[in-house]
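There are structures below to look over.
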Structure I
Amino acid sequence: MTCAAVTEALEMHQIAHAIIGGHAMAAYGCVRYTEDVDVIAAEKQSAAQVIAAACGHAAAVVQAGAHAVSVCAADGRRLVDVLSMDDGNACRRAVEQQVLREDLPVPPVDVLIALKFEAMTDLSRPKNRRSLDLHDIEYLVMTHLTAHVIDDGEVQRRVQGIADLVESDALGDAERGGKRWLKLYDDIRSDRDFSK
């Protein structure tokens, strides 16, 4: 199922949403292969039902865990993962502050970085996915967070805003929160080896 079809189905039912994951990265210019569509929606279960109905009889809704509902093809392939905007401040802001890029409703770059950082620091996430999250963060920092802003003060305000957003979702856990994000940002900007 395409992002356009997901967005069309959700808009038809007036369900607020934002496209995230690989398709959001592509909208920001980092094109890579991705099999499914990731979306944050105001009503996770309703959104998944609407998307499944738009897929026709070839799809079914499958509960994938505490935070996501997956819409799968008859052969079991995941077509769409739906997350809830109630899963934290970054998820809520992704939907409420969405911007249109490449005709897709995606989170603003600052919020997308926060979402990527949260995914990367989730130790239950497979290591290869966490490595991809780090690559995405590096790309977003270098091409969208700092490259297009002349005023260093504005960059620092945006970086601190991301740190505050991440820390609020990490419930003050400095290891997963703002301090770790600020260190990662400094490492990326200074081209140190931050991959370990």
Structure II
Amino acid sequence: MSKLLIIGAGGHGRVIADCADASRQFSEIAFLDDSYPERADNLAWPIIDKSSLWKCYQEQYSFALAIGNNRARLALFQALTSADAHLPNIIHPSAVISHHSSLGSGNVVFANAVINPGTKIANACIINTGATIDHDCQLADAVHISPGANLAGGVNVDEQSWFGVGSCSIQAINIAKNCQIGAGAAVTKNTQANGLYVGVPAKRIKDL
């Protein structure tokens, strides 16, 4: 059993820690966070050092990234992988993941999420609580599918895009790079890069 360091000790980090604990794959779970040493723990788990000092621990620990910002999470993922750090997928035991799907590394898949056959998920993605990803979807690096969001079959989601809580997409469309889909929105057409989309059906209201 390996030891896990989670970089980022906020609420998202607590969920990752709880997920890792439930998976029973790690003999030790701890955090790195820039609030150290003022903060010494994050709920049930200790904070042992600052986030910037992760290189001091890469021989002893695997890492998980508890960073909600997609761009920042991807940048840190790339820095760690360039240094040959180990970033396993953290998967809650209640998640349902088809053996005919694939995941890269550094992903988190939370409780009651569903990933169906033919789906390919790249790296540093967040598949949040109760999210569903149907057959033959493709998610690029650093995508976040928020709690209760639903993707129909054959949806392609480009790098750093984010589906908000309870949002959804119809089948066989493309979500371009760095798009945000607002909470409860329903995407029915392809999106263009770097945009905020809200409503039913979802419409672009802002450039990002």
Structure III
Amino acid sequence: MRWLKTAPEKGEALVVCLGYFDGVHIGHQKLIGTAKEIAEREGFSVCVHTYDTSPVSVLFPDRKNPILTELPEKERLLIDAGADYIALSHFDGEFMRMSGEEFIDRELRGNMLVKYIVIGFDHRFGYKGKTDAAKLQLICDDRGINLVVVPEVYTKQGEAVSSTAIKKALCKGDIPLVERMLGRKAPVDLVDKFKNCQF
């Protein structure tokens, strides 16, 4: 694991958000905003943990899976959303076989002081995605970590927000829907990247 730009001080208490954060859409922004509220209340800092490679590209190498945001843009968007620190792990075959417990103990607790973990309602990780919110709650309880699960986020029009939904909307050319889910104007290069695609 490595830190982008700056690392927290040794012993600095953190609220850690987990995910790949492709697109840093309004659902991701809600996740980080929730972490920011906790951090400000408790006097902690916000850390976003993500990956340098899309887990889907490693798990399903034959599947076409273009990403919404390259790392430099993702870093900027995460900081803008409220992250104080960004921790980056390399997702590969070895990492893929790590259990949820190993991830929490080795990647997170081995590198930082974790007081809270914040995840989306459908977040899964660990070997074969076996660690869901319920299992993570047990892991956190055993380690004295608080867990906050953020429910599904919708646009004002009632559309469920996800990176996959954004990709599908881009392929269909539904840019207004893309922008409602991103919470910002869709970059021209992103629109071009998904033009005439099938997803």
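Just so it is clear, none of the values below were taken in a lab; they were calculated from the coordinates. The model shown is predicted, which means the values in this text are computed figures rather than measured ones.
When helix-only ellipticity at 222 nm (-39500 (n - 2.57) for each DSSP H run of 4 or more, over all residues; to 500) is computed for each of I, II, III, the one that comes out at -4000 is II. Of structures I, II, III, which gives 16 when relative contact order in percent (Cα under 8 Å, 6 or more apart) is computed from the coordinates? The value was obtained from structure I.
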